[in-house]
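Please find the structures below.
Bear in mind these aren't lab numbers, they're just calculated from the coordinates by the rules spelled out. Keep in mind that what you see is a predicted model, and the values were worked out from it rather than measured. Cβ atoms are built from the backbone, for glycine too; each structure is taken alone.
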Structure 1
Amino acid sequence: MKNLKCAELIGIVFTIVLGFLLHFVYEWLGYNQFVALFSAVNESTWEHLKLLFFPYILYAILEYISIGNKYSNFVTAKCISVICGLVIIPVLFYAYTTIIGTNYFILDISIFIIAVIVSYIISYNILKNTTLKINSICILILVLICISFFQFTFDPPNYFLFLDPVSNF
């Protein structure tokens with residue numbers, strides 16, 4: 001369990017740092033369409049969810065190679081935990097902006113960090129305490145989430161979650 005706890009703590013740092021970088025990398029690399037698949041292309045809430053999802057999944061792959069194969073419920077734990085993080089971000093963001101009437105950069109960053117930390121805590125607890133194992137379904141769910149990110153990057157629905165508050169598109 002000590003290795004698992006250490007791996008999850010490293011995952012928190014990895015996901016936060018890479019998530020922050022992915023916020024800017026699309027612009028830094030000249031608006032590259034391939035990079036757009038994995039990074040935020042605007043300030044919409046949907047695009048900011050990528051900043052959690054893709055670093056989390058990348059780290060999960062690396063973690064699986066190093067210690068994850070010791071846990072039969074690894075994919076299940078990672079799927080459930082990243083979905084929880086993806087839910088936390090819009091729930092907290094829209095809750096506080098509805099109450100306050102505006103958003104604040106520091107609160108937005110705090111929400112991202114909270115979502116990352118909660119995701120890894122959930123993952124750790126599932127790996128440590130349960131035998132819940134629905135890995136095949138979870139792989140399908142993760143693939144569908146990934147496809148959704150790709151699709152909606154280039155063809156976002158006209159729905160508040162996908163609207164860029166800067167450009168209003």
Structure 2
Amino acid sequence: MFQDEARFGRISDVRRCWAPYPIRPLCQAMLTHEYTYAYGAVDICTGQFDSLILPHVNTECMQVFLDEVSKRYPGERIVMVIDGAGWHRSGKLKAPHNIHLLQLPPYAPELNPVEHIWDELREKFFHNSVFASLDALERHLEAGLLSLEQHSEVVTSIVSWDWIMQALITSFMK
């Protein structure tokens with residue numbers, strides 16, 4: 001599994017949109033410094049996506065996420081590929097018994113396919129949107145995450161990169 005976190009806030013992402021001529025669509029814009037965070041992990045072979053919405057990115061929240069993934073897959077041995085965020089390297093972070101943490105090289109977000117999950121979520125669920133409250137944003141985020149969790153074929157099309165799949169095939173052949 002590959003894991004990552006993303007920040008979602010009450011900042012609108014105004015983009016072009018289609019409207020019949022001569023109508024000019026109006027999109028609201030907002031800049032409010034309120035954020036929530038999505039934690040996600042994906043099995044790149046099956047497209048199984050697991051996520052949680054948590055209030056912070058820190059060691060405590062990362063521990064909650066790892067414990068939840070461990071509970072969802074009690075009979076599995078999971079290699080969880082993570083980036084080098086400070087809370088991932090903390091001595092206080094304890095991987096559950098069935099999860100082994102494997103760090104990506106530093107400063108290499110392009111190696112983590114979960115980054116593209118966040119791009120998909122922002123593009124399909126958050127453009128031209130304004131939220132009246134952080135609770136409204138979290139409800140919308142939850143709907144988007146649930147949609148991805150329920151559509152593994154979409155997730156697989158985003159995260160099953162050739163080089164990762166070849167590395168897995170090669171390691172299984174040995």
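Just a few scattered comments:
- With mean count of other Cβ atoms within 10 Å over residues 77-84 derived as 17.4, matching label from 1, 2: 2
- Entry that produces -25500 once helix-only ellipticity at 222 nm (-39500 (n - 2.57) for each DSSP H run of 4 or more, over all residues; to 500) is calculated, selected from 1, 2: 1
- Among candidates 1, 2, the computation of P(r) over Cα pairs in 10 Å bins from 0, in percent that gave 10, 38, 34, 15, 2 used structure 1.
- Mean count of other Cβ atoms within 10 Å over residues 37-44 - highest-scoring structure of 1, 2: 2
- Mean count of other Cβ atoms within 10 Å over residues 61-68 derived as 18.0 - corresponding label from 1, 2: 2
- Origin of the value 20, 31, 22, 18, 9, 1, where P(r) over Cα pairs in 10 Å bins from 0, in percent, for residues 21-68 alone was derived from one of 1, 2: 2
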